[in-house]
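Laboratory data are not the source of any read-out in this text; all were calculated from the coordinates shown. Since the model is a prediction, treat every value here as computed from it, not as a measurement. Cβ atoms are built from the backbone, for glycine too; each structure is taken alone.
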Structure I
Amino acid sequence: MISDRVAVALVAAVALGARIAAAGQIGFPIPEDTAYYVDVARNLLAGRGLVADALWSYQTPPLVFPRPAFEVWLPLPTLAAALPMAVAGATFAAAQVVPVVAGVAVAVLAWRLAADAAAELRLPPGRAKTVALGTGLTAAVYLPLVLHSALPDSTMLFAALALGATLLMARLLAEPRGFAPSDRRLLGLGVLLGLAALTRNEAAWLALAWLALVLAQGDLPREARLRAVASVGLLSFAVFAPWAVRNWLVFGTPLPGQALANALSVTGFDIFAWQDQPTLERYLALGPARLVELRLVGLGHNLVNVLVLLGIPVAVVGLVALPWSGRLRALRPLLLFGAITFGATSLLFPVATTWGTFLHAAGPVHVLLVVAAVLGLDRLLAAVGRRRGWTRPVAWLGPTLTIAGSLLFSTVFVPGFGAQAATRERQFAALAAAFERLGTPLGTGPGRTGPVITNFPIWLAYATDAPALALPDEPPEAVLDLAAAFPGTRFLVILGDEHGRWPVVLTAEPTTDAGRRCFQPLDLAAAAPAAEAEALAEVRAWRLGCPEEER
């Protein structure tokens, strides 16, 4: 029987190997928000401060270049990535160090959660160690956790902080000790909540889970419960307060100013809105039936697309076993946090969540499903063994199935994701070369393009250093108004077949929009080498300029 130290070392080693292998296959930040964190870290190390060269939303002033960063997202992933980048160079590979390390911590925390659950169930020592080790090794190769461990965004860092916080919550509630002010676990929980709040806005649901769990401790004096809530709250606020002050000074509010607008979105493209921004009136005009439908779509997306399809087959087993395993005291804080997060993102932000809100906060929920799956299989196999009179232990069979299933899907799908990243990298390299051939290199300064309007502004800014503006899903005249608001904006670039009504709006009949005459098509592939022409096959560009009579 292996010791806990050996088990932790084994889980950490497998998790580290899987994540290094995944990171080595992904050389470009995909999805797009990943590029934001890395690009801001590069700007920080270059002495420019926490600024971005992409305006991907127009709902929070000031709308300037360079743009003060993190009007909605939070800075800790960038600050953490800047540390290895300062040592090893401002590269994407260096930025991947932090999520890799965080991913290893998540696998180890999954082992710890399963060990605590097995102890609560009073499983025999050998069986308990098998369950814990099997859970840790499954988490080490589980596709959603491996994939996001190669991406320097908020996902894995938040997962590690949230799991650490829920683990502390479970232990504090199991042995409250009156929630004494000298209890270092309260200090640790406050710090973890504060750091989580600097990583993702879903830290609010962590705090809400802690409040609910403490208030439910009816056998404790009221003063003790108040002390537990207040001490953790004050510590977490102290950690977050400097950032709140910065946001107040830069954006005029200490809170994410765009949260309400995201809740009022009626389409995912609302995040890019320029003239037709989300309003309560427009939202309510959808009517009750459509508003209910949006929430059903959000629930289905979060359940199927984020949890089941990414985590299959383990996630399916975990969901089936969750009603039983979720009742365990060791898992109760994680279950409550996961339920609040799932419900809030699905019901309060039903449109935004289809564009990634829950996806990036789902790391702890995936771990919960892994733990539930291994515990559920262990219980099932034990019941079958008793019924059939098996004389040999088969506790290893459940973890073998979950590890094998997770490893198979990670091995198959991570390379495909890496291929997508490489395709994007080639596409932007070819785009930069095409503008060089046009005699207007991407970027600012004499003879350069100036700001470029595009459906992928963060990627364009990251890959080319050109300032970029998000393309709103609005009529051509609105896009021309956007260009006029940012002097020097002369080009529109669209990657892919469509972006809402674009680019079909420029050719669709009938139309009364005279503004479309101000978009002059460019042949980016002209005189391009074969490889670049292939990369530019799905890229279209226009020069912005109206005929004289329309000016």
Structure II
Amino acid sequence: MSTTAINISPGMTRWPAQVRRVRSAFTLTEVLISVALVLVIILGVNQVFSMTGRAVGAGQALSDITRTMRNVQSVMTEDLGNAEIDRAPFFYIDSGVSLGFRNKEDQARDIDFNINGTRAATEDAIRTIDRNGNGRESVSDASDFTPVSFMTVRTHRTDQMGFFTRSTGRRQTGNGNSFTSALSSSEQYVIYGYLLQPADTTTAITGAGRGLGPGSSGTVLKPINTTGADANPNNYYATSWILGRMKFLLREPQLDAANRKVILDAYTNQPIFYFGRGTTATPATSMAPFSLNSRSTNGTTTNADNIQWSYYDVIGSSFATYSQELETYINAVPARDNPVNAQYWVNNVDFRFTGSPLPTRPLTRQGVARTVPCFVPHCTQFAVDYAGDFAPQDGVIDFKTDTVTGTRSIRWYGFPRDENGDGKIIAADDVVPLRDIVGNPSKFEGDMTSLPVPVPPTGSTAPDYGQPNAVALNARYRVAWGPKEKEANLPRPKLIRITMAIDDPAGRIGGEQFIQFVVELP
């Protein structure tokens, strides 16, 4: 056996090259595997943080909506609980539908939307959704088409309600050199409805306010490419809409030493600006100071002095005075008092107010005042139904009976709406106009030529408002109780039901959140 001689220096040990193995670092393969594992861990941690962030964001959004809904229910219950119908000038509910994308992302996902399209094409794009997954959206496809009578993320109820209340109320705006006022009154006029946001929310006070969004009388949306006075993206997406609450104090003016009608501030004892009835107002042509374009006593000619611009919140009148003026106005032209135009006078008081969640820069009295009407931001649905003793059912609130269980439930009247979620809107089960139940329109139901009784679907005997095109985009349903209705001793509503939805503009929640509550009228 042969051996290999190895020369070893004193104090050292050496091994042959084929025997010695020294590990000084990781191999390339091990490094790559380590990096991959680290990346997987980082991605996992990032995913956990991302999911946690989305969950926290959704939770915060839902918490905000819950707080808002509690406040809404409290305020509206108090207002309606103090409402006056018998002794007040009028009470009206005006219902209609507006179209709108939920937000910019909803618009971007729409297949058939064209930013340069016509208004009709825009409306068709909003109303169609690819539900069958064939990559097309067509109004001729029943599965894609959304009837306007259903409350969805594209079809929105934009109702309005105006009434008078008797309670202790304090003024929320000011004039002169103050931003607020101590003026109070026991009579108020309250309007709930969607606001028109100014095109420039930071500086404009009297700029174009209508623009896109719920129209001045419940009309549908304008296309996004609208130019001119209607070019206003602040009102375009449904999550940008704001439900407003305008509350006017009613104070009867007094004559001063110069024989002028004045209302004095409680602190300064100085005259304040208010909306009054001019000396030239005639019963046949004026419903001031409650009508559109009623001007304040400021005496200027700026838009800020018109009632719809939400600057002043005092009206120089009272329940008794205006009830008489309204009756005189209605009686001035007897030809107008016919079944078709019985509620023509409501056109003058049914309009949208201006409001913005942001005050102007620099801060001004007008800029602060226009934030006051902003009641519920990101409100995408606002529907009002009414109930009472209208049908001959033994002097009780009208009810309907389930044909299977025999149980009774309140019958609600209003703009057609699917109440039980079965995809149909028929008189036996859902919300429909009162005329569909009693046979003929009541005198407090307005002109409903734009809301005809639908044709029964094939194989059915019941008209269904849920059928495609059964309800037109411009359809409206309005009920109003004024002097004539009181003279005729017509039944009035006893219950009001509010259904509304609030959405998150950041899209942190899956969809709009609904709330529904019922208020008993005094």
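Tabulated data
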read-out	value
With helix-only ellipticity at 222 nm (-39500 (n - 2.57) for each DSSP H run of 4 or more, over all residues; to 500) derived as -6000, matching label from I, II	II
Value 10.1, calculated as mean count of other Cβ atoms within 10 Å over residues 46-53, assigned to which of I, II	II
Given 48, 20, 9 for semi-axes √(5λ) of the Cα gyration tensor in Å, for residues 302-469 alone, calculated: source structure among I, II	I
Label whose coordinates, when Cα extents along the principal axes in Å is calculated, return 87, 54, 52 (choices I, II)	I
Answer label among I, II for the case where FRET efficiency 1/(1 + (r/R0)^6) of positions 254 and 318 (r between Cβ atoms, R0 = 25 Å, to 0.05), calculated from the coordinates, equals 1.00	II
